[in-house]
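These are the structures in question, set out in turn.
Derivation of every value follows stated rules applied to the coordinates shown; laboratory data play no part. Quantities reported herein were computed from a predicted structural model and do not represent experimental measurements.
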Structure I
Amino acid sequence: MPNQAQPSSRLAQLLHERILILDGAMGTMIQRYRLEEADYRGERFQDWPSDLKGNNDLLVLTKPGVIREIHEQYLEAGADILETNTFNGNRLSQADYGLQDYAAEIDTAAALLARDCADRYTALNPAKPRFVAGVLGPTSKTASISPEVNDPGARNTHFDELVTIYAEATRALIAGRVDAILIETIFDTLNAKAAAFAVDQVFEEDGLVLPVMISGTITDASGRTLSGQTVEAFYNSLRHVRPLSIGLNCALGPDALRPHVEDMARVAEFCTSFHPNAGLPNEMGEYDMTPDQMAAHIAEWVDSGFVNIVGGCCGSTPAHIRAIAAAVAGKPPRQPREHDHRLRLSGLEAFNA
């Protein structure tokens, strides 16, 4: 797909000119529509034998107008990069609904929908091009952690299986003309390594290259991923991918995430990306951090020289993205750290020689 080289290189160029804005949460926005089981089923899946409510990825087939409206609201708010609605667009996650054979169709439909929205807004203002990041989520399984308390060696997926499902998803996203592949919400680095391997394999076999973005998740105040790595160990584990950007998203609000943002900005030889939650969920499962509060935290990150791409994760809305875009407008992007040629290894901790 040679037509993708130009927008992808433009994305890389813009990262060195200004801070780019990623969109916000999809799930939060879908909840506002108060969709019921029938909405998720549509006509096509009205007789499906299992419940489908909650399968937000399926909405690109059964309620595409809802997803289009959400994309457009984020574009109106100032987002430069749209994420495809494919967080669970893989065979492992769709198997929870018995829809594993529809995963590739979901991915391509989601990518084409986001592509159309982005292209229409680019046409309205060519000076502000919009891009599409094809999302590869973490799946509903982990290759590093046992699901059985009494059997630490047990696994419910493995590297080769993950490579296969991620390769299928990657090809489906590419068929939908995405500008980049975003491996996000990484809680298990082995899952992410399988995704990165699959993406690289697809590029080699299909004769194309797109930028790859990587975003991990710090699960709590310990500053580690669920599989136990510190930020720097996580970075060391994936720097060989040479991503367009690497960063963190989800789990924490911008206040709690701040020290980990600083850690990533300190070590990363690539551009950084961060999209935190709008605080932590309250007892009702809702997020209380206001757009202005969230924007103030992120503005401080920018002033500290930590950020190239920023957006929102769980609880964030177009209002949050609009406030963030206004808060960082005109501020210079972070300059990636120079490569120092040290040997960088990792287990749970980083080891640099």
Structure II
Amino acid sequence: MNFEFSDEQNLLRDQARGFLDDNCSPAVVRGVLDGQEAWASGLWKKIVEMGWTATVIPEEFGGLGLTHLELVVIAEELGRCAAPVPFSSSVYLATEAILAAGSQAQKEHWLPKLAAGEVIGCLGYAEAAGQTTAKSLQAKVTGGKLTGHKTVVADAQIAQLMVVAAASDSGDGASLYLVQLDDPGVVIDEVITLDPTRPHAGVTFNGANAELLGGEGHGWTQLEALLDRAAVLLAWEQLGGSEACLEMAKNYAMGRYAFGRAIASYQAIKHKLADMYVKNTLARSNAYFGAWALSTDAAELPLAAATARVGSTQAYYFSSKENIQTHGGMGYTWEFDCQFYYRRSKLLAVNIGSETLWQEKLLRAAERANAA
């Protein structure tokens, strides 16, 4: 497979990087981390004005009508600066869910608002520690009213709309539902995580109004497909963060002197940087495979998504850890920016299921591919 981005997509990358260099500096991330604001709402407004939230939404619904190749380019650049915004929750998850499963009326109502940033969306499906399955779901809809609890939902405090997986009204499997978070039957409680720049919350539903999204009883199949698509986009975001770690470590090593020599000249540091480069290069190859499968709706998407997700998760954690090690004792301090990426790497590693879960998905997808 010979895959490369077009000249227009590479131009988009350059423009996105320049925009984020100007508007998402480390000072913006640190302001959220220090608690000066809950999230970078000013940056989010500018991202909306750039049209990024409307990237893959069709023009008939107020979007730009571009492809997922443009979206992965944006995802990588957002990851490169560890942007403290709800882009993944609203764009990779909520928007994608409505695009894939929404009725015409639901698309006409919600997609223009998501495109314009008037509504921020999120996804709630996990209910307890460990793997959530269709049979383990305790949240249930009866007569259009949702009861139950979702744990550790990304961006729930700042979202207005949630896509929720719950047991079907008819008792025939799981379904997806749309729930407005200002409903009086919704209670949101903050959950403290390793990365305060991406807020999380537990969400309890006490008879909240729930609108069916897609076919009743088909929710788990729809959710699996949604997570595969989101896994590719998150893989590119993770890859951007991992590349930023390598660049940060390299620049520090070339400028930091010990015993009269730049520490980059020492073999131990060279090996660290080389190992980071190798893992990032492998992750990028897998991410290309995922981008191709996502943009073409290829049958290989489950395999490509799991491959990309596992590769980028491993690369990001390794690079964020080695970046700290390259900086030495100062890398552990609050004043240095290494922590932004280490925190984000750990958070994204479990954002839509753990690495172990995606390794299991990869094995199953590979077995199906071999059997075909």
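From I, II, which structure was helix-only ellipticity at 222 nm (-39500 (n - 2.57) for each DSSP H run of 4 or more, over all residues; to 500) = -17000 calculated on? Intermediate results must be reported in sequence, preceding the final value.
Working: I: -12500; II: -17000.
Label of the source structure: II.
Out of I, II, which structure matches 65 when volume of the Cα convex hull per residue in Å³, for residues 297-344 alone is calculated? This value belongs to structure II. Between structures I, II, the calculation of relative contact order in percent (Cα under 8 Å, 6 or more apart) yields its largest number for I. Given a computed value of 16.7, 58 for Rg and Dmax of the Cα atoms in Å, for residues 113-240 alone, which structure among I, II does it belong to? Of the options listed, only I reproduces it.
As an exercise: Rg/Rh (Cα atoms, Kirkwood Rh), calculated from one structure in I, II, equals 0.98. Which structure is it? Working shown, then result.
Working: I: 0.94; II: 0.98.
Only structure II yields this read-out.
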